[in-house]
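Each in structure tokens, the structures are laid out below.
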Structure 1
Amino acid sequence: MTNMWLTVSLWIGLALVASLISLRVGISVALIEIVVGAGAILLTFLAGAEIDLC
């Protein structure tokens, strides 16, 4: 857990960005958070796909 505070601040920052986008666009915050969360899951998958186990 060396980067626990970095991870926490990143998720809080993403929630803040989602709320600012929802205010600007006029869409529910929950929908924006789902989209941001799906992007984070996709990036995590792509980062894991680059690992070569050989």
Structure 2
Amino acid sequence: MRARSTDIVASAFLRAFPKASLRTLFLRQIGLLLGAVLLVWLLSLADGLDLSVGLF
């Protein structure tokens, strides 16, 4: 029973995360980095902005 459930979980992981090339992994990391930089930049623009109920 335990081996069967382990096989099911392992096959689910293999379907969810297929083998990817190094280039794909590199591009994904660059995209995540650029997204994080964009988020920090947007948050820095909103610094000091009054987001209280009266604004809306």
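Tell me which of 1, 2 gives -0.72 when you compute log10 I(q)/I(0) by the Debye sum over Cα atoms at q = 0.16 Å⁻¹.
2
State the single structure among 1, 2 that was used to calculate helix-only ellipticity at 222 nm (-39500 (n - 2.57) for each DSSP H run of 4 or more, over all residues; to 500), giving -24000.
Considering all the candidates, the number was obtained from 2.
None of the figures in this text is laboratory data; all of them are computed from the coordinates on show. Since the structure is predicted, the reported quantities are computational estimates derived from the model, not experimental observations.
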